[in-house]
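Student: Each in structure tokens, the structures are laid out below.
Derivation of every value follows stated rules applied to the coordinates shown; laboratory data play no part. A quick note: this is a predicted structure, and the numbers were derived from the prediction, not measured. Cβ atoms are built from the backbone, for glycine too; each structure is taken alone.
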Structure 1
Amino acid sequence: MTELLPVFAQLTVNGIAVGAIYALVAIGIVLIYKATEVLNFAHGDLLVVAAFCAWGLIVGLGWPFWAALLVVVAGSALLAFGLDAVVIRRIAGQPQFAGVMLTIALAFMIRGAVSMLFGPESRNYPTPWSNKSVSLGGIAVAELQLVILVAALLVTLALFAFFRYTRLGIAMQAASQNQLAAYLNGINVKRVNSLVWALAGISAAVAGVLLAPITLVDISLWYVTLKALSAIVLGGFGSLPGAIVGGLLIGVIEQFAGVYMPDGSKDIVAYLVLIAVLVLRPRGLLGEAHGRRV
């Protein structure tokens, strides 16, 4: 039993670090969904753009990591803002299926543009924490994993404070709950929605810049969107706390599946969890119950 404890602790720490990335991506998807009722399948491609742009600045131009991070975060926010203002806003009032198809189309367009501009090859870039680790209670933890945890915590706290204590954050909450009532009270709903997209772009950029050095800068980074969707369903669709809890749980479950389940289980366990939750508890862990009598 004592021999299993270090392994258990190591897998848990690794899982929480990976889950923090899923949580960051899930937060961005939930923010957009709550504000505009659009399920953004292009969110993972914003993460891809951020990762490739970070590589271009750090490796291609020789920029310091922190300068590249600030530029990439700002650029991602502007890109997400523009996508809503120029494209997504045009389908306001249309069925949700229209939003799904539009964001899928945007995802393929963004992915193709990145592939044409940078090429399909995988690559990497250094960070101040690359190839460094610390020992916590006898458990070796990569410094980059700790940075990911801290970044996810800071983003979560910043969003909480923003929505609770700022006028703009309160306006965003009002618009997400009832757009017509918010408009009648003088809130520029269209501008607020675009700003929500910008916030989601920031979370995608942070996740992409920190995830890429671990998994390599590659077009396939968009797959993290699928893991984030599993986290959203597990935590409760439309719940920001649920997105965080779901992301962390999916990360931990994946790590344990990779060790204690048959080969290949790690790659599919998130989707098995998604199916199980949809069948057994559709509202998720922290979601509200919604039902329709038929």
Structure 2
Amino acid sequence: MDKKQIIKSVKLIAFIIVLSFIIDKAAYFTITKISDTVFSGQAIGKLNHYLSIKDTTKLIVFGSSRANHHIDVKKLKQSSYNMGVDGKFIAYSATLIKMLPKDVKQTVILHVDPNVAYREYYNREETKTLMVKYHTNDIIKKELQRSDLVNPLQEFYWCVDYNGLVLGILKNAIFPKYDLETYYGYDPMEVHSTQKEIFQNILARNDSIKCKTDLKLNPLFNSYLKEIDSFCKRNNKKLITITTPIYIDKCKNDNIALTKVLKDLNIEYHDYSDFFKDNNHVDYWADIAHMSNVASEIFSKALSEDLYIHD
């Protein structure tokens, strides 16, 4: 290849890179403009909703599906929102909590799962769904960079932020799943006859569980827990940690160990794992770890009376 051909090839490559950069930014800002109007669905809608109400809401619940489906926050306080999201744990919650306003009095209820706290591996993969705000939110950007989940191409091609989420965003933009004016984050689980039959079959198996004896608190979980506690103490937030009920807790070692950790950190903790132990009706459960809407309403009412934070 002679010099003229090399120069021609370099110019072509440079043209392709510049053109792809321009197309990427045009596509990114178009998708972002659409996604910012989406307030339905757990991928982006619930996050947008949270960002719109976080500064003015007095009580916010964070955690996994066991927060999302179990806590009717309106029974605790009228100015409230349930930011529980399926499959999201302490890394996701910590990132959102750090976005709360400074020096505004708020109550933060964080669901903690002892099983997650003592997992051998916990790599905060769940925070990947926050990537949609990588170029628009400094806190999210910092947390994602810290977790080594960022694609190296992302600094140049911003559309990578929306990888795999575009269709869901468009669907929720056109066909929202619920009325934003009445939605406050709580998603109760209605149990149908088929689900009930499946659950009864699972219970009939009576599977045995081998409990861990050499428990070690996951270092990432411990780090995020301390960060959340520090943030709340510095910024006028009342932090309450809870574990919501499960059908049966056959291993109590992790509950006992986590209770001690939280006590040593002087963090308020309420373990409701055995809440229905003496009245464990099958209609109260969608599966081993998730309550039905019937049980969630009973639990939420009791939680309100127990924590005494309602209006």
Structure 3
Amino acid sequence: MTWAIELDGLTKSFRGKMAVENLSLNVEAGSILGFLGQNGAGKTTTIKMMLGLLRPDSGGGRILGKSITGESLQVLRKVGYVAEVQQMYGYMSVNEILNFSRQFYSRWNSALIKRYLDFFSLPSKEKIKNLSKGMKTQLALILAMAHEPEVLVLDEPSSGLDPINRQEFLRIILDEISLQGKTVFLSSHQLHDVERVADKVAFINQGRLLDVRSMDNLKTTVKKIRVVFQREPGSSLFSQPGITEVSREGSAYLIAVEENLEGILAEIKKYPYFTLDIIDQNLEEIFIEKVRGDRHE
């Protein structure tokens, strides 16, 4: 397996408060990783350390084989980056910032730029300061893709986009980027969007990486079981490996399962029951459970 991104023990604190703690994460080349966490969880700090825009207190990593601490300029030449907050020269026009940025790269895809300027209906002669937030995000994506990077890092990229443009944005990620074998590191609050495009997701909370799972694994193993027993089961049933939470809904038990689904079902079925339902969980529900469970530890 080839890793496009390798992070090893990244740690960063600000004024004594831990922002990212001993974070290690590998991202396979050609995949889309969804990086999920609440505001203040450490997502943007992690991304800035990845790109050499912020120096870690300890730890390090590599992107496409280049050190994020010792070879950050080489990293940035191979990476496209869309920041959460767009900081572009407002006095420049769209065309001017494209021509300005072109000077920093050996590769530049003018045909791609034209295609997406037309696609987004971006006014090429308009000053950046006059663009809407959504238009600035669209321009940032074009700038990030123009030099044909091998890795695209997107920090809340759909912020400011209306629902139609958000859908088109996702289509670009799938069609223009992932199908060409590029690697995408996607940090987003739009969990439904992440669920549509990601191969794998990583959950971060309070600076700590909680879990990394493939979407296929999450969809097949993370479930809730609702069961009404004919008589009370033994307490040992609820200590089965893979059960993360047990609650009551009237006469029913609601059992949250993270793994070992078949084994847990086999144990449940040893007890007489009236009804037994397996409830699928979407990514938002899984995310909420992960964060809630971390708080209670």
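Student: Ranked by FRET efficiency 1/(1 + (r/R0)^6) of positions 198 and 214 (r between Cβ atoms, R0 = 30 Å, to 0.05), which of 1, 2, 3 sits at the highest value? Intermediate values should be presented prior to the final figure.
Tutor: On the way: 1: 0.70; 2: 0.35; 3: 1.00.
Of structures 1, 2, 3, the maximum of FRET efficiency 1/(1 + (r/R0)^6) of positions 198 and 214 (r between Cβ atoms, R0 = 30 Å, to 0.05) occurs in 3.
Student: Any idea which of 1, 2, 3 comes out highest on mean count of other Cβ atoms within 10 Å over residues 46-53?
Tutor: Once mean count of other Cβ atoms within 10 Å over residues 46-53 is worked out for each structure, 1 has the highest.
Student: Tell me which of 1, 2, 3 gives -0.66, -0.92, -1.07, -1.36 when you compute log10 I(q)/I(0) by the Debye sum over Cα atoms at q = 0.11, 0.13, 0.14, 0.16 Å⁻¹.
Tutor: This figure was derived from 1.
Student: From 1, 2, 3, which structure was mean count of other Cβ atoms within 10 Å over residues 22-29 = 17.6 calculated on?
Tutor: 3
Student: By the measure relative contact order in percent (Cα under 8 Å, 6 or more apart), tell me the structure among 1, 2, 3 with the highest figure.
Tutor: Values: 1: 35; 2: 26; 3: 19.
Largest calculated value belongs to 1.
Student: Assuming 2.6 is distance in nm of label points 7 Å out along Cα→Cβ at positions 158 and 222 as calculated from a single structure, say which of 1, 2, 3 it is.
Tutor: Of the structures listed, the value fits 1.
Student: Sticking with this structure for a sec: To which of 1, 2, 3 does the computed value -23500 (helix-only ellipticity at 222 nm (-39500 (n - 2.57) for each DSSP H run of 4 or more, over all residues; to 500)) belong? Before the final figure, lay out each step's value.
Tutor: On the way: 1: -23500; 2: -13000; 3: -9000.
Answer by label: 1.
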